[in-house]
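Some structures to go through are shown next.
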Structure P
């Protein structure tokens, strides 16, 4: 009986040490969560040629709508694409959308090397503009 009591006491001590360690770690995490976040660079690709942080902020400040009709230069069958029924398979019931420049969309299905080059150019943009 004394052996069981000693075993239970030791298990409780270990559990209390673990609880204190977790409390301490939780306090540290909570303190860090209140720290500010600094944006040191960004790259943008949005519809209507919004392609820089400045043009993004201008679009938002001007409350500019960047939605447009489907582009005609992408080789899509626009006449066959539309259907009033939103449940029609392989069809679209919207006549407008937000379309990014063709180069961006043209990367889908391309070689990993071309995709990597595109990603590199976007990441380079994040540090090439002077941050104000």
Structure Q
């Protein structure tokens, strides 16, 4: 019997690194990554007769991420993949979870707060998670 190889446990991103990464992202990316998740809308669909499958492409109306689903004749998901816009992924940081995810949520909220304030009274969004 073949032995299944297990993936090594993921490396988790340091919250300070996530904070710096978030400061370089457009607010739409931060919202999808940290607070709201994606806002999927139908983008494209087709039937592939040779494979007897349906392909559907959804597009996030916030960040423009594309999600491609391949469905069988009954509608079961056979595969699911994503195409992210440049600057969306955090390559090399590790998995963003726990306190790292909290940093993204706070960055998302601060971005909304900053947009609501008049330009002359805006504070910099460099408030750190640890100062709370």
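Here, each number is a calculation from the coordinates, and none is a lab measurement. Bear in mind the structure is a predicted one, so any value in this text is a computation, not a measurement. Cβ atoms are built from the backbone, for glycine too; each structure is taken alone.
The greatest value of distance in nm of label points 7 Å out along Cα→Cβ at positions 35 and 59 among structures P, Q is that of P. Consider the structures P, Q: one of them gives 60, 42, 22 for Cα extents along the principal axes in Å as calculated from the coordinates. Say which. It traces back to Q. Looking at distance in nm of label points 7 Å out along Cα→Cβ at positions 43 and 91 for structures P, Q, the greatest value goes to P.
If distance in nm of label points 7 Å out along Cα→Cβ at positions 19 and 83 comes out at 3.6 when worked out from the coordinates, which of P, Q was used? Don't jump to the answer; show the numbers that get you there.
On the way: P: 6.1; Q: 3.6.
Only one of P, Q returns 3.6 for distance in nm of label points 7 Å out along Cα→Cβ at positions 19 and 83, namely Q.
Which one of P, Q has helix-only ellipticity at 222 nm (-39500 (n - 2.57) for each DSSP H run of 4 or more, over all residues; to 500), as calculated from the coordinates, equal to -16000? Derived from the structure labelled P.
Thinking only about FRET efficiency 1/(1 + (r/R0)^6) of positions 27 and 67 (r between Cβ atoms, R0 = 41 Å, to 0.05), which of P, Q has the largest value? Walk me through the numbers on the way to the answer.
Working: P: 0.30; Q: 1.00.
The maximum falls on structure Q.
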